[in-house]
1. For distance in nm of label points 7 Å out along Cα→Cβ at positions 460 and 524, the calculated result is 3.6, so let me know which of P, Q, R that is.
2. Computing mean count of other Cβ atoms within 10 Å over residues 196-203 gives 16.4 for which of P, Q, R?
3. Given a value of 1.05 for Rg/Rh (Cα atoms, Kirkwood Rh), for residues 332-491 alone, calculated from one of P, Q, R, which structure does it belong to?
4. Ranked on relative contact order in percent (Cα under 8 Å, 6 or more apart), which label among P, Q, R comes first with the largest value?
5. Computing P(r) over Cα pairs in 10 Å bins from 0, in percent, for residues 284-419 alone gives 9, 23, 27, 22, 15, 4 for which of P, Q, R?
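FYI, it's all coordinate maths here, none of it is from the lab. Treat the numbers as computed from the prediction; the structure is a model and nothing was measured. Cβ atoms are built from the backbone, for glycine too; each structure is taken alone.
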Structure P
Amino acid sequence: MSQTVYDALVVGSGAAGSFAAKELTAQGLSVLLLEAGPSVGPKDFDPDRKKAAQKDLNIWERARATANGQAVQARAVFFKEWMSHLFINDRRNPYTTPPDAPFLWIRGRQAGGRLHTFGRVLLRWSDDDFRLHARTGQGVDWPLSYEELDPFYAEVESYLGLYGQEDRVSTLPDGIYSKRATLTPAEESFKAAVEGRWPERRVVSWRYIAPEAERIPRALRDAQSTSRLAIRYNAVVRRITTDSRTGMATGAEFTDSATGTTETVRASNVVVCASPIESIRLLLNSASSRHPQGLGNSSGTLGRYFMDQLPCLAMGSFPPVPGWMKDDSAPADPFYNASGGIFIPRFEPFGDGSQSGDFAYQGAVGRAPVSSNTPARMAFFGYGQMLPHADNRVTLDSRRTDTWNIPVPHIRCVMTAGERELLARQEETLIEIVRQAGGDLEFIGSPLGLKEMGKGAYPNADVLSRLMFRKMFHRSMSMGAAIHETGGIRMGTSPETSVLNSWNQSWDVPNLLVTDASSFPTSGVAGTTLTVMALTTRACRRLAQHGHGRPT
């Protein structure tokens, strides 16, 4: 056992872990970070990995990745072969689901985690998300408000340098923008058509960050520059260790995936940032005599109320504006494609009796290369609100283990009848919006199935590829496809109904924090990353200010 006792141990180096390391070291604490994957460097982002531009339908790229052990990762909607090394190997990292309820778990294990593969869109949540029960009578409310998180949103946005523009949308609060985001001519036309027809349905630009030129996330680099951060890569954490007398966290046991050796490290505080499913799995696997149902699980809610947003995908063309435009708002990156696009936030009911819904859409119009006389291409991904249900949960599957002999997670994430109705309305509303704006959809699909219209899906692809797309669509568009999973270690106002308090601190184990999206009481309809970063900053600052191992 290592004799060094760090002030804090951080598990994971993605959106939550990198900001935890940054905040704790900035507050003067000594920190050990355990990352399950390797470090990354220039070789991992070699632009030569990018081959000639692929067709929209990359069936054969996905087939090769599947053969190489990435049968699940290759089903991610926007999977690209040149980035396959930034996704995990599914053979080494299996999981299980109910036979009739597939779940698509997309993940990465390396310094920075999924920050290397997400869309870099950073959107604020609002009290429409934090006050779900007060607003709708369903679900629960968060134990904190938008007003409390607002200064931390602003701090993170200023730090990262956000591209965006002020939109004044009540359901999507404006952020702090360092540079302006632009829309393509096709997106400007689409925006004018939608807002002219429905003033309540706003079309705004993405709010996003540019690719990280240094490749290691800035927050992680800044933490390292303090000389108060130690990092162990290839450290697969098996369990959080606890004191048998007090029940407090004492550190962690991990296996070095490069050598196969198992070690134990010690810390006065533990901050779990492994991403929702992995964090739930870790706490369940950390059961002990003092915590027989899993670490911090006296409420019995650990693993329960797991959610992901309701996904739908649509593609087509936009005849009103031909051609395309390359967005040069952000500096060109040799490895990543350019960012940018539009977002249609959750909108309120309007006067003609039509229903709104708890869903939003992210998309792009006129950004895919086509000839100057060809209608612009368009693509949209919809995100719907999933409510927290106790029987949607992550448990341990004791019958199966991963490469390191750790029980794998069993994931149950099933839509109710009400959520299926919401998803159907989400699809119908997107079809209505696109058609009224002058667009032609070729398909729209979700876990409810695939609907083709007009020329059908990918009209320029070969017959075999189109056939394979139709046959395999349900495998890529199941729950999990939104990659916005939340819940399972939720915050709340009572230790009887939640795992964490309003500061992301375990009710049962005061020196244990969980700050990734597993702490979310609701699923929202926008990306989770900015909220994770803001929550982590808030929680870790509070931990440092209130001393180690004491309830806050």
Structure Q
Amino acid sequence: MTATAQTAASPGTRYWDRSLHAYAVMTAEAPGGREGGPREPERFRRHGDLPRYPLPAPPRSLGDVAWSFGSLRAGNETACPPPVTEPSAAFHSALLHHTCGVLRTEFGPTARWPYHRAVPSARCFAPVETYLWTPGHDGLPAGVHAYDPAHHDLVLVRAGEFRATLGAALGADIADAVGVLLFSTVFWRTAFKYGSYAYRLCAQETGLTAGNAMLVAGALGAQGHLHHQFLDGTLERLVGAQRPEESVAAALPLYPWRGSARRPVRRSTAPWTDAELTAALGPAPDRPALTAASAPLAELVEMDGSARLTGTASFALLPRTPDAGAPVPGVPAAGARRTPELGDALRRRTSGSPAFDPVPRPVPLDAMLRIVGPLLDAHVSDAVTYGAPPPVTAHLWAARVTGLRAGLHRVTPHGTEHLRPLPQHGLGTEAANVNYRSAAAVVFLSAPRQEAQAAFGARSFRVLHHEAGVVAQRLCVLSAAEGLAARIHNGYAARKVSRALGLPPGHEPLFQIVLGVPGADERCLMPVPGLPGTAERSTPPRSLPGDAPARNEVSVA
């Protein structure tokens, strides 16, 4: 695109192009803050004197990973957890801790990222904040609460019964919801290092966190509906978000899970506007101020502002049909098998060492098929037709998978289809801190940018990164269940990757995830207090020639 065309393009189009095709330029323009430096933001939000409600200790075990997908993959419906028909302190404790709580702390001579959660996060700054609306229970008042992961508390932000307001803002009937999770992003936590490129990283992490919440809720007997479309001003007024430092990014109503039956999104027939709902809410709650950005973030603020919705009449849908079930030629998916426990898999999830150097050990075919088999399972979302899979295409580049031909494969709900041999240098990967030579495989997730822009406008960037993030978190958790690290890294040339994958026009690769047997490093990752377990200790890593981090390095853990 020429400079003149770039200037004339909408903020959404400009950001799509810059963040995928000029990310090295964006990160080079960033403030470049470092951990421990004077611009380092606080990793946890302060809540001042707002009322606190401590949650009970979370359980260590959540149940079989198979049930977290809300499917009958295990082949025994009687093992499905009982449905959550009303909220409780025990349910909220398990849900919030395993969705976005601190699961491990890091020690050692190279420990820079002390707090590890269940989802990958750029430098572990966790910009996603979680709010819970609950109708009240066990002495907890009805209202909107912020989750404080540092203390495992709920903090009352706004008391009251807001079911009707939430439903109107989501454009949906949520009368039978047992609660609603709202995810916001505090941009400066990531932008202090990556500048305006942080908008992409925050969108990815919001999708990962929402996907993780659906996994955990499913294991506990609740189903989550992912809402990308809502009245931004209403939800931000409800939780007291302070713009432009914080922006509500996604909503997840929770409903009782009843066997294999999914509840669809029930669209409201009455249109609503921000002006109507915010006027009824009154002033925003008084909360301690967030740290403001100490560097210009005009591009990020412009992009976030351009994606806002002010009326439910503009809500759209990507037309998709449920999978017909016809198998494709290739390697069939692994048969139904019991898989490891979800809580254990979340604690074991890892992005590998900062300089990711996997052990060059082959991965059995059955293990790889158990990882990629459920990736494209349908979840309930307001972006696609009910029952349709997520609008995401998955490709697997296999290097060390016993029984699977090396090269490029397309992942389908029925297994993998070999497309062609493809050497690593033909992938378009650029990460200086990832050793592809010893990786077992690389998964690429792509999505239909052009179609989504036509449907959602500037909000399409968030919608597709969230949907791809749901799939990416499934991959990370299922990889951990098989003993593999999953490293998300945006170091790739998007156009070259698109050509290598054979993507159709209008599609973009949104995630690159490197899989491998985790190598050694000199950090010590300890379970958080109150959760029994054994420290995971490893030996110093081998150094790789020429592995100085690149300027465009985005490290996650």
Structure R
Amino acid sequence: MKQFSAKRSIQILGHILQQYGINKMVISPGSRNAPLAIHFSDLDSFECFSVVDERSAAFTAMGMAKSLKKPVAISCTSGSAAANYYPAVTEAFYQNVPLLILTADRPRDFVDIFDGQTIRQKNLFQQHSYGDFELLEDETENAEVENFKTIKTAIELCIEKQGPVHINIPLSEPLYGLVYEMPVFPEIEVIKQEKKYEIPSQLISEFNQSKRILILAGTHDKNPELESILSQLVKNHSVVVLTEANSNLYHEKFFNHIDRYVFNFNDEDIRTFAPDLLITIGQNVVSKKVKEFLRKAKPSKHWHIDQHWFPNTYYALTEKINAKPEVFFGQLLPFSKLEPQAYYNLWDVLRDKRDAKHDAYCSTIRFSDFKIFEILEQKIPQNYHVHVSNSSAIRYTELFPFSKNHHIFCNRGTSGIDGSTSTAMGYAMMSENPVILVTGELSFLYDVNGLWNQYIPPYTRIIVVNNGEGNIFRIIPGPSSTNAVDEFIATKHHKTCEHIAKHYGFSYFKVDEEETLLRTLDNFFKPEEKPKILEINTSEIQNADVLKEYFNALK
């Protein structure tokens, strides 16, 4: 027999979520949120997932939402459990991933009287959410009417903003009251309002008058329509399009490896390659070098195209264009002159020179982190969606054409190493395509509870590049000149992933040289009853020196 929570606020919540088609919830254990666990786990239209660690649970839900492209709910008990959601909430906020955060709480009168598991939960995520709401307890006058309005408003905001929204739910005891039939609530007319955009004639004129147009794509989901339109813009060498691996846009006339081209620009180069019109799409850009270049270039016009964010990243923003990029460029294209420009040829000459040096260096490179990413770009099957952790892993990925054949994902909202594993596993749980996570060992070990998850599909793959430290701090200037680098910054260690793989039920493979890696990869993607982890040990290799040699070779 089905059991439902007797709490009226929870019954209303379940009804409204159903009306809006939100049917996935990640639940972490606890007593205060027991009414939610009881209720949603027995609703036929809901699919619930149990993830113990709240920090991991929130990232897992974020990965699920990225895969589904719709909101996913998370539920936890009161106190520090709710605070553990915060890293994923900030990441979802800056990536515009819709998370519906449902935190159970003690009654209001219990706050700040030293009652167990009670903190100031109201407005907990206010700085990094699109809305913070709190429900009334069932016994409060007009609670049913007010809670209905509050929940409806919160869900609509989560869908509209495509970002995190918080509902705090004070619940008094008893928590385990049950009913066996659900009351009838009014139906909700869900109206989807599509934002209409019409390009102003002024922007068309400015575009056609500009001779040095640079389109820069940051983090972006795969979008064949946008890719096709941008391909038309570059067809006659009219504009320059710079992309990164996680832009998920690829064309032979796009400039697909930003750092390869701009890493050593001096003041004269900046003047030579500076655009007069900069158009940016997508979110965070990985390349610090391109940010430095464009901030110094000071373009006279900068348009940013997005439905949510209008960041003044380059201190030159002149137009906030509230539209999907494919809609904007689709309307611009028929009116564009698309005449060949010397500006494109300028970049093209630079590309030919740098690409030739890249190929020459790759032909001689020894086994290292750099070489591993060159191999992986060629060896990962095309049907895999590729998640990459932060720090050095995503920077190596940017040097190779991963996005030509793969969907690339990376948590570049806040760019932290926490949550990469959990996000990838959440994505894998919902994805029709198999998923591989390529990660450094510090990121992997930091988020090891991402594997404490019984729902990971057996075709999921994880590759851990273990260089024995946070090698990014050997690459960037500064840390290596200090006495603190080994212990406190790069954090050298001798940990491996073997026992972790066994503990969580993954097949495990370990390699430490190129020939074995190539042979292992041939079998690594073959089907098996368990997901697999491949650990590549490069801890005895001076990986930072290899990367520095690479950039020296490009000069």
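1. Traced to structure P.
2. Source structure: P.
3. Answer for the origin of the read-out: R.
4. Structure P gives the largest value of relative contact order in percent (Cα under 8 Å, 6 or more apart) among P, Q, R.
5. Q
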